[in-house]
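Visitor: Listed next: structures, encoded as structure tokens.
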Structure I
Amino acid sequence: MVASVGKPVESLTFRLLGSLELSRGADVLQLPASRKVRALLGYLVLASRPVARSQICELLWDVPNDPRGELRWCLSKIRGLVDEKGRKRVIADGNTIRLDLTDCVVDTLEVTRAPEHGIQKLGVERQRELAKQFGGELLEGLEIARSPMFDAWITAERRRFRGIQAALLEHLARALPHDQASSYVDEWLRLAPFDRNAHELLLTSLARQGRIAEGEAHLASASKLFDADGLDSAPLRELWRQAREAATSTSAAPQSSATQPEPAQPSSLELLSANLTEVRRYAPETPQSGRRASIAVMPFADGSSDANKRGGVADAIAHDVVVRLAKLRSLFVIAQGTTFALRDRGIGPQEAGRMLNVDYIVSGATRRNGKKITVSADLIETRTARVIWADTFDEAINDTLEVLDEIGNRIVAAIAYEIEMVERNRAILKPPNSLDAWEAHHRGLWHMYRFSKNDNERARQFFSQAVELDPTFARAYAGLSFAHFQNAFLGWKKAAPEIDRAYEAAGKSVMVDDRDPAAHWAMGRALWLRGEQEQSLIELERSVDLSPNFATGHYTLAFVHSQSGDPRAAISASDHSRNLSPFDPMLFAMMGARALGLARLGEYDQAAEWARKAAARPNAHQHIMAIAAISLGLAGRLEEANEYKAKIRERVPNYAMADFLAAFRFGEDDVERFKKGGQRIGIK
């Protein structure tokens, strides 16, 4: 980057973790005395995107006489710091402002990239480098009087970076030998004094080293801390007892003369489930075979003028998300009373996630502006501080309850999809014989969604493994039913016995948990295979009644209606399923069902377009290709139709109209309709 001939522009370095510091090259720049200027600079650096002027004014000024004038003055001071001749870093476009941080070094950007790409994937040395970046609290000492919006923002940001720092410290503490890890454990405990994993690691390490007196002292101190904050310290004492017993038995065992690596001790996380005084126990003790991913939904922050009031829109959305997640039955969801109690104690989302020892934490914020409501939400993986998903929903307020209902549906559907994807990807990396029931189920899902004969057989094996490990796991039976469904639907095995097996597995799923929407979804599909369409629709309606945001249930309603039910209902259900889960692995099928519904209504061009979109998905099978070919044939677009016919022949050389009609359940009129489309391109 060159400002003028022979004069390079020196890069800027921003330090926000600690007191705000800005340097150009080797020179530390003198910052303005104004707290507003420094706060604005820190805010723009952290935003790293265009921010509305009105939002900045509201953040930093408590209704001054001329907020935009004061903003311009502050920006002029920042320009004097960061702009150079030939290089403007303060970019003001219309109503937005941003900083161009290209070629700048920003400590907060460096550490936030770590969880994005996986802290566990970084080497120990890189983790150490990142841990050193934390020279103190984010924008330490930078508070602004009479600026509640700024106070709320800086508090949330500081909590976010403390979560990242804690995740780094935890990984270092677990990766390093105890003599090198001790300083990281101490810092981890300072940041997260109620994180049970930190106490577990320290107490187990002290017991292994025979440092019993130090362990007793730490236990006494930690127990006093927990008891003072209304938390049950009994699990810590039980952990210490087990750690001492394990260390004693290890030292008593015969040792070889060669130096042996220190064996890994079994985890005692279940013993460390915290008990708030507001609830007797938030999670029952369950065997490892019955493990589920756990999640806590923190109350959303209210950015409106009546933010101090409880029970408003923010609390309503958090409550709705908790209820809807619980209805999914696939996750262990922390009760609302616990998370709201933590909020009232001033505990932020990531700290709460560590206190509750959950896998995932959901947080968000709401803001009303006239007749518009904005809801932001994010899903964070607790132990890595990685933001798995984040989104913002802007809606006009016509009927508040209806708007909140729709936003809640979309948030929960996104959370369910993202967690399932993370768990699938994690399970696929583990050796098959090391999987518990939860992991075996998700390993099965990974194979199931690939829609090939070999993968479907692998999926069936993993679902069978899951139900053997946990016979009470309804979702695993539902997955097993779907694997048999696929064998029958796609002709991979003889249909009759596979239909019976699909029905049997679905029946076990319903028997195990009659309130799991996936159980009724599996039963609905199995009944459809048996030709019992009316009963199939009843089961599928039951699945979406149990969980209105269960996207797969809505899609399957579209699937059944698209063939011999109500085609308009099929189109509506298809649209709803795609709105709930826009990146779903079954997206090709959602689009295909919509195409069939349109074709039955005589809307052949629209049907062809939706069928083409379905066939373009990477996991689309031969029947989806056939829907595209036949729909294009009905639309008179024969050249395109023949291209899809060729793709079908590549997969199934002898594919005929009989295969298409055997797969679906059309009425007589529609059988003739689709035969006509097939005849136009030579599929007979």
Structure II
Amino acid sequence: MSDRDLRRLAAAAGVDVEWIDQQGADHTVSPDVLRGVLDALGFPCRTPAQIKESLKRLALPEETIPGLLVGTVGKALILPFRARARNAHLILEGGGERALDLAPGDGGRIAMQAIREIGYHRLQIGSREIGVAIAPKACHRVEDAAAGQRLWGLVAQVYGLRRAGDCGIGDLGAVATLAQSAARHGAAALALSPLHALFAADPSRFGPYSPSNRLFLNPLHADPELVLGAKRVADATVSAGIGELCGRLDALHLVDWQEAGAAKLKRLRELHSFFLAADAGTSLEADFQSYVASQGRRLEDHARFEALHAMHLAKDGPQWSWRDWPAEFRRPDSPTVETFARENAVEISFHKFLQWLADRSAAAAQRVAREAGMAIGLIADLAVGLDRNGSHAWARADELLSGLTIGSPPDAFNPHGQSWGLTGFSPRALARLGYEPFIATLRAAMRYAGGVRIDHAMGLMRLWLIPDGAGPGDGAYVRYPLEPLLGLIALESQRHRAIVIGEDLGTVPAGFRERLASAGIAGMSVLWFQRDETGFLPPKKWPSTSVAMTTTHDLPTVVGWWRGADIKAREAAGRPSADPEAEIAARAKDRKQLSEAFASAGVGDSEDAARIDDGPGLMAALRFVAETPASLALIPLEDALGLEEQPNLPGTIDEHPNWRRRLPAPAEQVLDGPPVAERLAAIAKARSAG
């Protein structure tokens, strides 16, 4: 078997044999890694006969013709199959039909005349019928919501917000209150940490970027008061006997996910009991039933998984992963699971009730944000992948990758690469299923928000996939259908009037940022990375097509960066850099360069800017970012408040309090103290001056 045949199969299967790293160096994927990735993708390649057979399969119609064609309004659509017909019949989504002309295209393919109607349609050509999605040319942009203004907003870690009675975990009631306060200061948006469903039976699994299911929400962030009223929640708190406990949890500086999660769920069970007993035939019950009907089988499966997960965790020798459950429980449609669902109908209803509360809480928070005057409102965060042991993987394993883990290749920050322990959509399954899983995920993210941030947006084009058991660096890039995915994002974005931000930090393919910009997806420009060989770029040289930010949840805050707190934290966590002394020296040089950039930009003189502890340096950093030409600037609350600690220290788990830090004041007060209010006023002034 020649490596040439193996490379030919890899290319046909969408696996890149070569890739370029952040420094521009070329890399070639080893044959062993290629074989591991191809095997996991379902293309055996250990022998010449297997390679031949896999290549043959890749030429079959089910591999080459997607279940949904995606085109752009006003552009001719090239059909991925041959046809002798000279016309087609289009059945429009909104009703109506019309004929379309076909013409020969390149390679014997058929070119169809441009379709003017945006939406999801059906196309009939002879005896063949196929779905067609016609997308707008670009997403709903910040400029569409801004009316010529340069907008700004804040970024909040939801779990860290404080609200009286939240039982120690920030919730959507606090989000609504914070949105109102931020709007009074002039903010147009409030970007949130991911709210995806995790594992209700195990609150210790609280990493927001490792969701069980992205179609549903974490009920620990629901605020039942927004749906059921304060009195009923107060009564449930008393009935559950957790009033004193909630008061103690409220006062903690770090979230105690295990204890707080258990307390919240105890109160939620009381609320569910009240609901079953008192709300039959009411408008609340009708709304609940409407929600359940709208979510269909996906909600049923998620609720069944949550109930089954709790049952298996409670057994002797708990089986945390559904893959370790008895075989009859590993399929959502098995007779055993059907029997379980009938016998545990109240428990499954409870988990549907949790999702209803979370969904309606999120909708209420967005409504409050918009009514307070925010042009955008909430911006949701869409994680790049899923926990392979979660409800989505249990219910719909055929949609996801198997035997492969998402990660990132070696780079300057992670010389060995990263394995994130996540699965994601299979590119073959996406095409076969007409991209329905992707569309459903977009709709779930945009349902309650005025915008969405797509984590690791490069995954729209390619993902670094690592075979199970291999090291993070022993992976390969697998290509995804970028153009159809961008078209569907634009279509759903315009329908929901939701802006889209693509997190484009890391190893970025050539031309990718430009393609995002042309699709109306804003990239991310972060202060620490906006530099060239001479130093930090002045605000006027920052791109206008990206969201401007001081930092992100994975990077040091302004105060933390200035003090070197991130360097100290990594060392304390046992994750020091290869040469800590050199890193400290480089940081001192960077501080001097940034102080000079502040002075050159007129946002602070170099001496004042260097005194970050005294305030002027932090103010200078905020004004510096606010004066960029970006249509939207997003400031993390940690920087607005002048905090030192960052929310997450990548590469650590228990060594650092990741995803646990709570803010120092309640949501209704946290922005109104003199230092914070002055910083927000400076941001608002700089944004309005453009």
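Visitor: Have a look at I, II and say which one yields -19000 for helix-only ellipticity at 222 nm (-39500 (n - 2.57) for each DSSP H run of 4 or more, over all residues; to 500), as calculated. Walk me through the numbers before you get to the answer.
Guide: Numbers: I: -19000; II: -12500.
Derived from I, not from the others.
Visitor: So relative contact order in percent (Cα under 8 Å, 6 or more apart), computed for just one structure, reads 17; which one of I, II is that? It would help to have the intermediate numbers written out before the result.
Guide: Working: I: 7; II: 17.
The correct label is II.
Visitor: Between structures I, II, where is distance in nm of label points 7 Å out along Cα→Cβ at positions 182 and 350 highest?
Guide: On the way: I: 2.7; II: 3.4.
Largest calculated value belongs to II.
Visitor: Any idea which of I, II comes out highest on Cα Rg over 2.2 N^0.38 Å? Before the final figure, lay out each step's value.
Guide: Values: I: 1.11; II: 0.98.
Once Cα Rg over 2.2 N^0.38 Å is tallied for I, II, the winner is I.
Where a number appears in this text, it was derived from the coordinates with a stated rule and is not lab data. Computed from a predicted model, the values in this text were never measured in an experiment. Cβ atoms are built from the backbone, for glycine too; each structure is taken alone.
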